[in-house]
Structure I
Amino acid sequence: MRQIGVSYSGFVDESYTLLSLFDDVEQIEKDNRLQTAIDVVREQFGFLAIQKGTVLTEGSRNIERSKLIGGHSPGGLEGLK
């Protein structure tokens, strides 16, 4: 045997958050609930199902990049038009 790997997970509760005295705990919890809801929608309907409004601005490439594989065009340079 030349190589062995070890993985681990679940040592820290996902809800664990390091806070400072100046953090707004209610806002952090609200943001976490929003991100969880966005994740659920995207998991069910796809990444483009819910986007920020800035995606619609001129020059935004989010929609085009979401069609690429790892940020690259599967067909060579044709995807960069």
Structure II
Amino acid sequence: MPFFYFDVLHDGDDVTRDHKGVDLPDMEAAQVHALGIWTRIIQERASGGRDPQHWRVAILDVHATVLALVPYPTDSNALG
């Protein structure tokens, strides 16, 4: 199974790096995992965290190649 990393790209050059990564079956599973990350970010925002609307979750492979950028979900149905 492929190994994926999920970095959170904040405003400007601020990045929260994923140093652990996750073993997932495919890119579709990685995108679902990224939406789960968004769910946690939005819950933190509801608790008084920073506004994440311009952030992105980057899905990277083991070589740090960005495979996809997942923007802030504007459709609440996207979060399940």
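Points worth noting:
- Comparison of I, II by distance in nm of label points 7 Å out along Cα→Cβ at positions 43 and 59 - largest value held by: I
- Test item: relative contact order in percent (Cα under 8 Å, 6 or more apart) calculated as 11, pick one of I, II: I
- Origin of the derived value 7.6 (mean count of other Cβ atoms within 10 Å over residues 19-26; candidates I, II): I
- Structure from which 12, 24, 28, 25, 10, 1 was derived, P(r) over Cα pairs in 10 Å bins from 0, in percent, options I, II: I
- Structure (I, II) behind the derived value 6.9 of mean count of other Cβ atoms within 10 Å over residues 11-18: I
- Among I, II, structure where FRET efficiency 1/(1 + (r/R0)^6) of positions 27 and 67 (r between Cβ atoms, R0 = 35 Å, to 0.05) as derived comes to 0.55: I
Each reported figure results from applying straightforward, stated rules to the coordinates on display, with no laboratory input. This is a predicted model, so every value here is computed, not measured. Cβ atoms are built from the backbone, for glycine too; each structure is taken alone.
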